[in-house]
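Enquirer: I've put the structures underneath this note.
Every number in this text was worked out from the coordinates using simple rules, so none of it is lab data. Given the structure is predicted, the values throughout are model-derived calculations rather than measurements. Cβ atoms are built from the backbone, for glycine too; each structure is taken alone.
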Structure 1
Amino acid sequence: MSALLAIDQGTTSTRAIVFDRNGAKLASAQRELPQHFPQPGYVEHDADRIWTDTLACARDALRASGLGAQQIAAIGITNQRETTVIWDRASGRPIHHAIVWQDRRTSAFCQQHADRSDWINRKTGLILDPYFSATKIAWLLDHVPGARARAERGELAFGTIDSWLLWKLTGGARHATDATNASRTALFNVTTQDWDEELLAFFGVPRSLLPEVLDCAADFGRTEPTLFGAPIAIGGIAGDQQAATIGQACFAPGMIKSTYGTGCFMVLNTGATLTLSKNRLLSTIAYRLGGQPTYALEGSIFVAGAAVQWLRDAVHLIKAAGETENLAKSIDDTQGVYLVPAFTGLGAPYWDPQARGAIFGLTRDTGIAHIVRAALESVCYQTRDLLQAMAQDAVAPTELRVDGGMVVNDWLTQCLADVLQIPVVRPHTVETTALGAAFLAGLQAGMYASLDDIARLWQADRRFTPKMDAARADALYAGWRDAVMRVRST
């Protein structure tokens, strides 16, 4: 048989999944990724650890599937976006820990140059925020001794995690990325489909650092033969949210999906038209195939599953994420408790990097279940923030396709339908991020003739319809809006 290997390198874990051509999972392997917080607002990863975990997961998944390298048609890569690695081209060693997308160390720069945000938005569809790669690159060049001079001499390479993994998989033979990851750097002009010289000058980033930009399904090279026993073609790359959009088969304008992992990311397909948001959403590339970009509006929530991780690891209210569903169901409501998880600021539509998390409405009767349920409800309220902005910018969606690790929680998925007041559809395969990467690799390998072939493979698992009265949903959401205003920095 001919199968596909997907590498899904996320913020908190690294996974590899082997799929058959119908999108059925044959085997998988996963490793948790340690987080580094050198000081408040700083979030880093060990890029070397990301590589060794990726290699180990890929080997373990292949071993578990019983397939050899010769039976893998192609590899697809999907990744946490914006996270920034700079490495030495000769040694292949990073010059510093990777700076993670959640990192806020460049907030002061962004505030200082806030007047340039509209100019950046017109070129990139993004706003000026520490979230994106450009200011992270500049920080590394300015704070790692000798880095800027080495970059000017062409000795260093920049990449988002996909580029870093591609470099390592090919033994340094390929320094490339795809259009979706490039579009998240704030250096890529989404209209001209090229790195923008004016943006490079503004951020102080030498062009020699940057990777070649290819379509999402393209010839990205082949793995070193020693890694898997034989070379395997690498045929697909997309940032995690764009890969999930493909895995959810959101190929028609107006289709929308939301992925619930460490953060929450909602993507609305806008077709061949670049729609600039009037409500502080991002305009981005959903995918690029055959040189033709398909655009999207995106809303980014920084903390979704990370709130559950915080409940487990920081305040020890739970021992495992799976406990949250029963705790939430054990009470009728939160009794007015709201948790605003602005641990690394607020994302769309607020874009307030100085906001900080808080819990409101605590009383003597408040218990663990109330706080846990409030954390889950915060994900639903933040999703409604995004959905309302999408409706004002483009169209009001009639249903939402959801995926990611959090939506295996039936209580949470029903809460989403209740708060949003529209049906929420969970697919048969919730690992749609990895599946989308596999589909892209399959397109390049000729396993699928078109996106229509992929769309026919998508299957719904369960449809959740609103059970809550609309007036009650509105009242709960109003309480959320009040809580958010209390943590805003401006």
Structure 2
Amino acid sequence: MYYIGVDLGTSALKLVMMDSKGELVKSVSKEYPLDFPHSGWSEQNPTDWFLAVKEGLREISVGAAEKIAGISFGGQMHGLVILDKDDNVLRPAILWNDGRSTEETDYLNNVIGKEKLSELTANIAFAGFTAPKILWVKKNEPEIFEKISKIMLPKDYISYMLSGSFCTDYSDASGMLLLDVKNKKWSSEMIEICGISKSMLPKLYESYEVVGDIKSEIAKELGLNEDIKIIAGAGDNAAAAIGTGTVGDGACNISLGTSGTIFISSKNFGVDKYNALHSFDHSDGNYHLMGCMLSAASCNKWWMEDILKTKEFAAEQENIDNLGENKVFFLPYLMGERSPHNDPAARGTFVGMSMDTRREDMTLAILEGVTFGLRDSLEVARSLGIEIKKTMICGGGAKSPLWKRLVANIMNVEVEVPVSEEGPGFGAAILAAVGCGEYESVEAATKSIIKIKEKIEPEADLVVKYEERYKRFKKIYPALKGIFKEIL
């Protein structure tokens, strides 16, 4: 049988089809618009996602429709999708990298209080989280707020449109600031704080659980069987972790996607005392800690396409030869920053340029800056006594040999590259297979399916050089923090 994983990304949708042995059969990509109505705002139309999903399912199922058993999802997290009583979308979805809810975030952290939030949800408020967005709509669009009947996350809108099941999973719900992460239930106090009702929130499932069958009318429209199972799925980072085998206790995955994450799985619930890392439920049924940067591979894409006006990413990296000796630094905060600074006002910055600075130096600074930013989160984990000696890696940035080498040496860890680098889509396909009974558990599935094709070891001389450069990098944000709010 075949299992489809839907990766609902920020700029594009990717569907992957996997067979029962975990081999990838086919993949399809579809793009959709991303809108920035104001500086720091980020929105999309949920109907664009569903149109892309239908087109993708129609295309990927050609010649295989009769063998598709299940569909699951890995979706961009935190986005606010709101529907009225007739299931009409009330406004464009406010996305994970949207920074408009600064006042609401400050209210939650400073009036409700970080300690109280951490007690209720295991996390503090970040502008990208869903709860501050709800409060922003309540304050700024009261006529829309009054019409809210359902509150959804992006992938769950797709699931609802395909199955009619109003649902979410624990991993994705963890990023809403509405879930009691430790006890896996909606927080009644957070619901009250946001001025909503529990009926507006979806039913909770484990990521590998079946939430329903595909709607008969959708199956007929797309030429699919009506007994296809729809499986809950996961937030994109939790799904990507499944796709790299980052399950169980103490495993690590770094994702260099539009955003960047360091993801550490655990069988035990835990919270760092500063809440610099997110404490979320994992899609394997356990827990995880996660540091999230809002701009990772998107920094390199911006630099290459918008500034250098080229799509030859690999060619731009070919002549870079000064690893560990670059005088230029880059702060990768193009959309503000989440972990560990929690500063929506932060912005991207080049520091250290001189008359002899080369194009290659600035390109390298982009890659180094993102990796330094991810190391900030790794250092928080290390401060908790978590020892990370190796990590899996995925995402578009992981296609760069240079960037993988930088991760190994800046973080001083062995980097492992899986055979499949399909990220959230592949993890979602594995969740679909587990949900349909192909494997007895997520851990059993990943042990059978995930294979390593490459290992990158740290180089002793570069580790020493990058240790010194990281110490300098850490001083730049504190020195500029006060300026960022003045230049917005």
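Enquirer: Work out the source of 0.90 here, i.e. which of 1, 2 gives that when FRET efficiency 1/(1 + (r/R0)^6) of positions 455 and 471 (r between Cβ atoms, R0 = 41 Å, to 0.05) is computed.
Expert: Source structure: 2.
Enquirer: Of the structures labelled 1, 2, one was used to calculate distance in nm of label points 7 Å out along Cα→Cβ at positions 15 and 479, giving 5.1. Name it.
Expert: Clearly, the read-out refers to 2.
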